[in-house]
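**Student:** See the structures that follow.
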Structure I
Amino acid sequence: MRTSTVDLVLKNSKIFTYQGIISGGLAVKEGKIHKFLKEPELLRSDKTIDAKGHLLLPGIIDPHVHLRDLQLSYKEDFYTGTCAAATGGITTVLDMPNTIPRTSSLKALREKKREAEKKIVVNVAFYAGFPKDINEVKQIAEQGIAGFKIYPHDPMEEINFQDEKQICAYFRAAAENNLPVLVHPDNLETIKTLQSELEKQKRPDIEVFLGSHPATSEAKAITRYSDLGVKTGCRLHICHVSSSESVVAIKGALEKGARLTCEVTPHHLLLTSEEIRRQGALAKVLPPLRSRDDNVALWAAVLDGVINVIASDHAPHSLSEKEKPFPEAPSGFPGLETLLPLMLTKVARGDLRLEKLVDLTSRSPAKIFKLENKGMLLEGYDADMVLVDLKEKWRISPEKFHSKSKFSPFKNWNVVGKVRMTFIKGVCVMSDEEILVPRGFGKVINVNQ
């Protein structure tokens, strides 16, 4: 006899938990996981979905996404970007501040939120750049941002990155508001010097690009900013770690007591600089793709727990921009729709444990960025979930992306593992690549409120 009413019963699924895979189903009530079920038919439900034996995972949380919009909406907007996220099994994205206008003031942050609320179909939280007036840090923090982002290689803030005293003041302000600082580890002066030297040598454009962004510069920046983090008590998150030298620098920082987490991207795990030489600007990205030895070192750091998160660094551009001469073409490419399939393929090949993948893409980012009741399938947690077919083999076809950015360095890669459904608080927002909810269905998350 059915005794109670819930909003959704998902039956005939294999549910990932840290105690093992549960065969059965679960019930969702008021957006939360209500109960795991051995016999779903015992609960009365407004809606029942047959999972057809597929695997249910916590929704992916991607803490490094460029949704663009505003004056860059020709590259991507909040609707197309979050549709791409939903198609990739990503239920929460954290959006970067290097937009136009830059998100480094209360006015710009509020404008961004207002625009997002009208368009998003998944959860979105925002980062900010440091404001010109350091006294505004507290006001911006109170808006529920997930952290502050710095770009020493291309400053968006009114900060002199050669002025240690000024950096420390901002780091202390972030620490006082209990927010992390996200670091793009590089150095503008190093880039300019090396670029000038290589251009004088008449080196090819691609070699100038690769040579002016060396792994040594990235590693030195990690050491420098982590030392300042220790000095100021500021928590840091190092973005898109790309080299073996950076892994060594991160280990050294942790040994010195740095409050430090870090991320790696699928492209730095799987691709080398040969792709830039082969595909040209389509594979141009910062930091650059590096060597096979760096791939190996990054995988070891993932498996050893040195690297905490796998993030997409989804950075869409128009194809016409990427087809410009190499020096003029922007860096970056889309990644929301390829992150999970690429990683599930590593799981299928036995190179990555499923539990580790969930740690890297759900539980760990939820913990690092304080996203309450997300990142795991537990009773009382938000029913943000992704249903995947672990067995389906398919080929990556960028022309089918929901993103406006219809290219990828992973074009024609064969992968194993297909996202079937994506749920936000128990509502199916995407099924078999079709978006089922209207613009504005998603919610802007205020992290510290």
Structure II
Amino acid sequence: MSAPSLFGTDGVRGIPGEGPLKPESVRSLAYHAAKVLLERQGVKINGVAPLIAVGRDTRGSGPALLRSMLSGFSAAGVRVLDLGVIPTPAVSYLAPRLGCFAGAVISASHNPAEYNGIKFFDGAGFKMAPALEYEVEGRMKRPAPPAIARAPFAAEDRAGIYLDFLKSAFPATLDLDGARIVVDCAHGAAAAFAPRLLAGLGAEVVPIGVRPNGRNINDGCGATATEAMRREVKRRRAHAGLALDGDADRALICDEHGDLLDGDALIAAAAARLLRRGALKGGKVAVTVMSNFGLLSYLSGLGVDAVTTPVGDRYVTEAIEREGLSLGGENSGHIVFRDFAPTGDGMLTGLQTFAAWRESGKPMSALGRLYKATPQVLRAVRVKEKPAIAALGRTSAAIAAATKALAGRGRVFVRYSGTEPVLRVLVEGPGSAENRRLADGIAKIYLTETGAREEKHG
């Protein structure tokens, strides 16, 4: 099932004070989401108001959004357990363990600081199912009743509980003694968590991106801008680097040379490790249509099948649950280690990769050489609206022509982002110059046909 228009592929996102993030809209969203989650999970209100755990990232708009959500939750008859600034996957982990019927996170993840968003988890720590999102969206046409906002109360030692879980996911026979690791927290929710976690396992930690000011999340740092981490790894002669995004649900890693291991490379390393340990359930890995041909060939060589899904971690999770798998993820670095958690966790991804590295006895760069990636070019075009690609005659013709040019040698994939107002043009084939030429041609025609403007060139 596709995501409803309000929610997109990963929650509701926008500019605070506008559209779906106006105060009254946020209040209504919180009210109806709480009611739907209560009803569909069979939670009864019998004198004691049920708890919902709420966390947020470091964006300056977070506290105001929390106040609006608190009013909506109060109208629904639920109390808020305020987890404060905390990684998104921590809310997924903590909500069921703290007696909450649901969780909510105020974050726009990897998006720039001017954005914010809201996502929900059910009582088992899974992201709200699309069917429930559709129901919430339909109910938001009705007004939410008035309510006097109850003051939230803070969870005690939320960091300690979550960090203890992460440490338990690292093999007891291993440590990070002697490892110098740069960790870039994107001035986001992991700033108070990731350095502490790695240091607790024995690493010499070089933290960057750990001074959030409400306006600098993901700004030239973190998993969406890995240059800072890669430079620092080379400058400090570190053994590896770990870059997280603003809410720490995704991670990318670089080796001792500053060369990047993207999500596909991390999936390859994890799949090989789990296979060796007899722990790769189903003999399959869930990946998205954006995964590199090189990864798919590598997995096939291991005898591992790939279950391909649309882009979006929710679709990866659906495939993991449907197939009974232990691993899945996206090349963006959003990876699910199902034996430990029901959602992607950047710090957990880092730990599992570091475990594979330490067990190998080789430099981190060896993990980056497990397969040869097929060259790709990715263009991103900022849009105000998202007209159906099929309705754009010239753009569709350009896509068809590029696909024909690469027939049997590569592929062309054009889609709108589910979390940003962006069109992405991916061209993958054996020749980098040809890929770039074809991607440039599609992007240029789209720009002309729609009047959009290009955001970046990758």
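Every read-out reported here was derived from the displayed coordinates using simple, explicitly stated rules and does not represent laboratory data. Small disclaimer: the values here were computed from a predicted structure and weren't measured. Cβ atoms are built from the backbone, for glycine too; each structure is taken alone.
**Student:** Once FRET efficiency 1/(1 + (r/R0)^6) of positions 20 and 268 (r between Cβ atoms, R0 = 30 Å, to 0.05) is calculated for every structure in I, II, which label goes with the largest value?
**Tutor:** Values: I: 0.40; II: 0.20.
Ranking I, II on FRET efficiency 1/(1 + (r/R0)^6) of positions 20 and 268 (r between Cβ atoms, R0 = 30 Å, to 0.05), first place is I.
**Student:** Which of I, II yields 36, 25, 21 for semi-axes √(5λ) of the Cα gyration tensor in Å, as computed? Don't skip to the answer; put the middle values down first.
**Tutor:** Working: I: 36, 25, 21; II: 34, 29, 20.
Attributed to the structure labelled I.
**Student:** For structures I, II, calculate FRET efficiency 1/(1 + (r/R0)^6) of positions 68 and 420 (r between Cβ atoms, R0 = 25 Å, to 0.05) and state which one comes out highest. Show your work: numbers first, answer last.
**Tutor:** Values: I: 0.35; II: 0.65.
For this comparison of FRET efficiency 1/(1 + (r/R0)^6) of positions 68 and 420 (r between Cβ atoms, R0 = 25 Å, to 0.05), the top structure is II.
**Student:** Starting from the value 21: which structure in I, II was relative contact order in percent (Cα under 8 Å, 6 or more apart) calculated from? The partial results should precede the final answer.
**Tutor:** Details: I: 21; II: 13.
Considering all the candidates, the number was obtained from I.
**Student:** Here helix-only ellipticity at 222 nm (-39500 (n - 2.57) for each DSSP H run of 4 or more, over all residues; to 500) has been calculated and equals -11000, so which of I, II was it run on? Let's see the in-between values first.
**Tutor:** Numbers: I: -8500; II: -11000.
Structure of origin is II.
**Student:** Ranked by FRET efficiency 1/(1 + (r/R0)^6) of positions 252 and 380 (r between Cβ atoms, R0 = 41 Å, to 0.05), which of I, II sits at the highest value?
**Tutor:** Numbers: I: 0.55; II: 1.00.
Of structures I, II, the maximum of FRET efficiency 1/(1 + (r/R0)^6) of positions 252 and 380 (r between Cβ atoms, R0 = 41 Å, to 0.05) occurs in II.
**Student:** Computing mean count of other Cβ atoms within 10 Å over residues 60-67 for each of I, II, which one ends up highest? Intermediate results must be reported in sequence, preceding the final value.
**Tutor:** On the way: I: 28.5; II: 18.1.
Between I, II, the highest calculated value is found for I.
**Student:** For the read-out distance in nm of label points 7 Å out along Cα→Cβ at positions 284 and 428, a value of 4.3 was computed from one structure; give its label from I, II. Mind showing how you got there, number by number?
**Tutor:** On the way: I: 4.3; II: 1.8.
Structure of origin is I.
**Student:** Out of I, II, which has the highest value for FRET efficiency 1/(1 + (r/R0)^6) of positions 124 and 348 (r between Cβ atoms, R0 = 30 Å, to 0.05)?
**Tutor:** On the way: I: 0.50; II: 0.95.
Largest value of FRET efficiency 1/(1 + (r/R0)^6) of positions 124 and 348 (r between Cβ atoms, R0 = 30 Å, to 0.05): II.
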